[in-house]
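Dropping the structures in below, format is structure tokens.
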Structure P
Amino acid sequence: MPSHHSEQLLRELHASLGLRKRPEDVAQLIQNLFAARKAVLDPATATALEKAAEHSLHRLWHGYTSMLEDFARPVGAQRQLTRAATLFAGVPDLPADAGDDPAAIESVIRRAGEEIHRQYGENDFGLDRLNRAERAEAGIGEISKRQYNKRFRLLRRMEAKLARLVHEQRRREVTITGKGAFAHTLPYDLFAADPDTAAFIAYLTARTHMRSIFTNGKQRRPYDEVADALFQRLRAAPEQTSWYAVAHVHPTAEVLGHLSDEDLVRLLVRWNRFLREVAELLEDAWNRCRLERETMIVRPGNDSSTWNQAAQSWGTARAHWFALLTELGQEEILDRLCPGKVPRLMAADVAYWHRMSGGGLHPDTHVWAELPLPWEVLRGEKDCPRSLVEAVCARHGVDPVAGGWTAPRPAAEAVRFSRTPELVHGVAVADPLMASALRSAGVFSGRGKRAAAEEWL
């Protein structure tokens, strides 16, 4: 039985799967967990963990980071629920977290609507309101027109708020999944069944949750020497490792080879469903403002945040989907259905930086521009077999296998550990206190806060 202290540490690690804690701080928690369990660490793992943990906030003199350690959360409807409780007799005071629960909000709207004889979804202010005679006939003639309108408007606003909340919660879920795959959905019992498994998943997830850096080169790879050292411990004790849990975030052929066909199919079904959900988000973003597909450079009016979040989620889901199909021996599906990759939108200044440094558009952009749109492929409106993808890749000098267009990417080699930088709108800043000052001044934000910036600088 784990001690109370080690269980507390495991729960902290499990909670980190849905947060944005620095990998260094997760490494410190892992060190503490192994110490609490009196685990004997091999020299490679001990050295790698210490290399990361020595930069944790627990050991730094300021113990501070300027960056939020959580993904942005949508604003709930607690204020509207409180107002409804004062206007409607049948609405009780609800706990604070009810404002984040769409089911609770909808229940309140329906219950409150009964008091003024309003059906859910009747939001037309001109057609759906009751006049004086209709209110009297409904038995609510004692409510004045002003009070009735006040209640009607509130319920109409609450329905609009509910729709926005559901959309933003789904967008947040897509963002987290795009970064860390399905790690954040792991139940605690499965996650904590093996401490070594928990340590690897928590650290690698923290690495995948890192923010992108403003650069004209490649982003840092999540799988580093610390993750590799933790993974070697799993290899050393395969019978104790929860490989199904590991597959939620690290779907290499080696990991998937430990899973039963039933577990593989279960994951495939989940990723297939998620792939289609993301395709709908991409289509919605595309229809709201057509993108410059040949360059994928941001233009005025483009919702680059929504597109890029959905594009990253598509890439993550597609990679898992390809890996699972391959492990199940169902690659022939790709002969008929091989949806392409989706690039992110690139800021114009980054594109200019690429050109000035001798680069240009990534060849994948040209491949994407020629293939059918992913949502059209998934709906069966357009054909995109593997042969088509291979032909387009050949036309633009892209290796379809190494580039991940027609097959899972090979397992990544471990990169050297590097400290998590303090970022201000993607730009690395050495000191977290200076980062806070620059962010408050609007530096690097592109919002023209030059005067405030000059005061700080």
Structure Q
Amino acid sequence: MLKGIRSRLIVYITIVLLLIVLLLEGVFIVAVHYYYLGTAMETLNSRAVTSATFFNKYLEGYSIHDRARYILENLSPEESSKVEVLNMDGIVIINSFGFSTSEQISTPDVKTALAGGKGTYQSLTPVNGERIMAVSLPLREAGANIGVLRYSVSTEPLYSVIFRIVMNAVWVGLLVVLFGFVLSLIIAKRIVGPIRQLTSVAKEMATGNLGAKATKHHDDEIGTLAVTLNYMSEELLRSEKIKYDFISSVTHELRTPLTSIKGWGETLLMGDLSDKKETLQGLEVMTGETDRLIGLVEDLLDFSKFQAGEITVELQPYDLRGLLEDLLLQFRYRGQNKQIRLYAEFPDQPLPVNGDFNRLKQVLVNLLDNAFKFTPADGEVRITAAEQDGLIIVTVQDNGEGIEAEDLEKLGTKFFKGKSRQSGSGLGLAICKEIIGLHGGRLRFESELTKGTSAIIELPLYRL
């Protein structure tokens, strides 16, 4: 079993090289075989045809035996082929060595020549101790066959040359495979090395060392993976920081009202309960701080549902204008207490939406609460609603401190509180975005530093 990428790469590259070398070696061996044996056969065929044509043309009237002697006497001293003259029974009358062997030859080339055609023959297995190739042509007299002229040559020297060439090619092929194997080791190391380093970094991150960084070696897929891993590390570190900031913030948010409640509780226990003004003041503070705790706990409960994907809405059609007018009455008293002017602008016609009344109220209360929280005394908050392009658009605008551009993009993400020192868990807007998203709408923000912020809700218009 090849468990590692490195092992598989080495094996696969070696197998591919081996197959390529085997294929090329096979083609080369076949080409060499055909080249040497084909050239020899072509030369032998040329000599045989030339001789047979000459003897058939100029030895008319000669018997087969006379022709045999003439052929033997006129052979070139440099002739390396074995020349034989056979009668119509395939028996050797005479050969180029001057012997009459009375040997009967029945190879395919002789049979073809006896039938009047040109025959060729090449033995793949040794005949009488050696492999040969032969060309046979008919000797004619007045158009009739009277014998056979046969040229033959031993192919053993050619096979020896071919064998040496093949062995050299095999050695070259083995060297190529060996070189390919070494090259595969280098390639596998260059590929697997960065992967192992990425694996090591991932293991460190898994054990809690989120500061571990991967090294980018090349601008390839592995390099991109290293960059992605580093980006993930930075995001995890950022998330961890946000989480710790959130825990610190929530702890502070819980401690402040609890401290206040406890302080007033001890004051009332140790004080004079007959002092109605002090008692009412203490109870009022304790009630307000309790409301803060309830709001924080509700945010935490909603956030846990948000994380688990369990926030649900019960949609039903109703006029959003009624909800806005109720909230206007609710927050107008708060505005008077904080010396903040509250303005509203609603159309006369209905604003029908298909939504969850309680969830949309939760969103609007959160947005209005933030607007009042970040608006200074003598400031103003505006809430407007209108129908536009098939959408119901509700805008909550304040003229408070505003938000920096770099923080505006992150507004509405979980745990994010920005640079404001105002109290809050950093969860409210994230939950609001989720709720509006479940209604098929969108919550977005516009802001300019020192001039104020606008929270804009876009909800699909419900067609009556």
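P, Q: which one has P(r) over Cα pairs in 10 Å bins from 0, in percent, as calculated, at 4, 12, 14, 10, 8, 7, 6, 5, 5, 6, 7, 8, 5, 3, 1, 0, 0?
Q
Ranked by mean count of other Cβ atoms within 10 Å over residues 190-197, which of P, Q sits at the highest value?
When mean count of other Cβ atoms within 10 Å over residues 190-197 is calculated for P, Q, structure P comes out on top.
Matching task: 0.00 is the computed value of FRET efficiency 1/(1 + (r/R0)^6) of positions 70 and 134 (r between Cβ atoms, R0 = 25 Å, to 0.05). Pick the structure from P, Q.
Of the options listed, only P reproduces it.
For structures P, Q, which has the highest computed value of distance in nm of label points 7 Å out along Cα→Cβ at positions 94 and 382?
Q
Looking just at relative contact order in percent (Cα under 8 Å, 6 or more apart), which of the labels P, Q belongs to the structure with the highest value?
Comparing P, Q by relative contact order in percent (Cα under 8 Å, 6 or more apart), the maximum is at P.
Give the label, chosen from P, Q, of the structure having the highest value of distance in nm of label points 7 Å out along Cα→Cβ at positions 118 and 366.
That would be structure Q.
Of the structures labelled P, Q, one was used to calculate helix-only ellipticity at 222 nm (-39500 (n - 2.57) for each DSSP H run of 4 or more, over all residues; to 500), giving -19500. Name it.
The read-out comes from structure Q.
We did not get these values from a lab; they are worked out from the coordinates using the rules stated. Just so you know, these numbers come straight off a predicted model, no measurement behind them. Cβ atoms are built from the backbone, for glycine too; each structure is taken alone.
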